[in-house]
Structure I
Amino acid sequence: MNKKLVLSFALAALLAGFAPAAKAQISYDNYHTIDSGSGKESIQTNSNGHCYNLTLVNNKVTALCIDNKKIADSNFSKYDSLVTSLMESIRRDEAQGERDRLQGEKDRSQGEKDRIQGEKDRIQGEKDRIQGEKDRIQGEKDRIQGQKDREQGDRDRKQAAEDRRRMKQLIDYLVGKKLVPDAAALKSLVLTDSDLYINGKQASPEAHADLKSKYADWAHIGISYGCCQEPDTSMHFSIGSISRD
């Protein structure tokens with residue numbers, strides 16, 4: 001496999017220190033190729049107006065041209081220092097280039113991971129924003145519902161207190177009409193549109209009509225008083241729930 005490396009200006013400057021003081025009218029593309037199968041390397045560069053072409057096999061110089069002028073094999077030893085410095089520099093550059101390539105690949109891979117994670121974070125952030133908005137709306141609904149529930153609770157408590165007051169008033173009415181001896185004597189009561197039962201006994205039509213006229217709304221829905229709620233009634237007062245002060 002062949003590998004190509006464009007020489008840096010630093011290497012070109014290094015070559016300039018060993019170049020003969022001659023003018024050249026040509027120019028090369030800078031490169032370094034290696035044939036790993038044969039061990040052959042080719043180096044070509046320009047520096048300070050001179051062109052250098054170098055061939056090595058297994059790190060041994062086999063051809064050298066300066067400004068397209070071939071150097072005799074017998075003179076290769078004069079350029080040992082040049083070749084050594086050049087190859088050391090190339091090796092360093094190649095090693096650094098490989099490290100840079102690997103680091104670049106790692107950076108690219110990490111960049112892609114970061115991009116993907118960033119996209120996930122963006123999507124999750126959008127989901128969180130939407131959920132946050134839903135939570136805010138739900139929180140506002142809950143707050144409003146809570147306020148309604150508190151207001152309804154206040155109304156229910158007031159209504160319950162009013163119902164207990166009216167039931168005590170009804171019991172006092174029964175006592176006043178001599179329908180029971182006293183409040184303690186009342187053990188059960190059922191009032192509907194059609195009937196009035198006091199302590200399990202049906203009251204007179206007159207008593208029923210009188211009580212029904214005073215508590216028409218209760219008679220309509222049906223109320224009961226005692227130890228348990230009677231059939232056909234929607235409201236019940238247990239014994240002990242009504243103050244007998």
Structure II
Amino acid sequence: MSNDQQPGRSARHLALPQIGDEGQERITSSTVLLIGLGGIGCATASYLASSGVGHLILCDFDTVDASNLGRQVLYGPADIGKLKTSQAAARLAALNPDVRLTEITDRLSDAALTEAVLQSDVVVDGCDNFATRFQVSDACVANSRCLISGAAIRFEGQIAVFGPEYSISPCYRCLYQEADESLDNCAGNGVLAPVPGVIGTMMAVEALKFLAAVSGTRPGQLSLYDAMSAKWQQVAIKKRTDCPACS
């Protein structure tokens with residue numbers, strides 16, 4: 001652990017009995033794969049980098065658009081038209097010069113995704129389409145990796161933790177099926193700018209808890225956030241006996 005991270009950067013983590021030296025060392029030596037660097041991914045990546053995660057693999061093939069700037073807080077007007085991965089990496093390196101950053105700017109084939117998943121201790125998925133979510137989930141199930149998945153639209157958001165023991169816990173396909181791909185997206189329905197940040201921040205919390213082996217994470221539970229009422233609701237995800245991925 002670098003001098004910057006201990007005791008300075010990590011001082012408040014070290015003071016937590018649930019984390020301490022051992023938990024922070026686990027965080028510092030870990031690798032996290034981030035799928036999607038939109039509003040959710042920007043918030044997640046920022047807190048993982050500032051918390052001392054040793055290696056972040058940033059995966060996004062998109063470029064920054066003016067419509068992104070209200071909620072994707074790693075980018076500014078000067079970044080429009082540039083790759084999200086490169087601009088995000090520059091901001092994250094400024095937040096924590098000790099973090100190792102790997103950029104993936106291609107659409108991942110199954111083989112390339114498997115390779116990235118195998119490099120990671122936990123996968124965080126904040127992408128905006130079902131096809132990618134299913135692909136990521138299948139790779140996590142096949143390789144026994146914890147998956148933290150989140151989404152946001154309008155004034156609502158959700159987060160769920162899956163695995164890594166998929167023989168006894170549900171996967172993303174137990175929650176959604178291909179027929180659900182017609183569900184709304186934020187481009188057509190809008191989203192209140194801070195809501196993806198709330199979801200992304202909570203995904204960072206769950207990732208850090210998992211990496212530090214903090215008890216309390218409950219795989220197979222869907223957490224729903226309603227910004228209008230400022231309330232959270234928890235719903236148990238049932239493991240499908242006919243799930244094509246984890247049954």
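Quick notes on this structure:
- A value of 12.3 for distance in nm of label points 7 Å out along Cα→Cβ at positions 40 and 216, calculated from one of I, II, originates in structure I.
- Entry that produces 25, 15, 6 once semi-axes √(5λ) of the Cα gyration tensor in Å, for residues 144-199 alone is calculated, selected from I, II: II
- Label whose coordinates, when relative contact order in percent (Cα under 8 Å, 6 or more apart) is calculated, return 21 (choices I, II): II
- Once distance in nm of label points 7 Å out along Cα→Cβ at positions 56 and 160 is computed for every structure in I, II, the highest value turns out to be that of I.
- For 1, 5, 9, 10, 7, 4, 3, 3, 3, 3, 3, 3, 2, 2, 2, 2, 2, 2, 2, 2, 3, 3, 4, 5, 5, 4, 3, 2, 1, 0 (P(r) over Cα pairs in 5 Å bins from 0, in percent, calculated) the corresponding structure among I, II: I
- Structure responsible for -10000, with helix-only ellipticity at 222 nm (-39500 (n - 2.57) for each DSSP H run of 4 or more, over all residues; to 500) calculated and labels I, II on offer: II
- Origin of the derived value 0.00 (FRET efficiency 1/(1 + (r/R0)^6) of positions 72 and 176 (r between Cβ atoms, R0 = 35 Å, to 0.05); candidates I, II): I
- Winner on mean count of other Cβ atoms within 10 Å over residues 136-143 once structures I, II are ranked, highest first: II
Bear in mind that the values in this text are calculations on the coordinates, not laboratory data. A quick note: this is a predicted structure, and the numbers were derived from the prediction, not measured. Cβ atoms are built from the backbone, for glycine too; each structure is taken alone.
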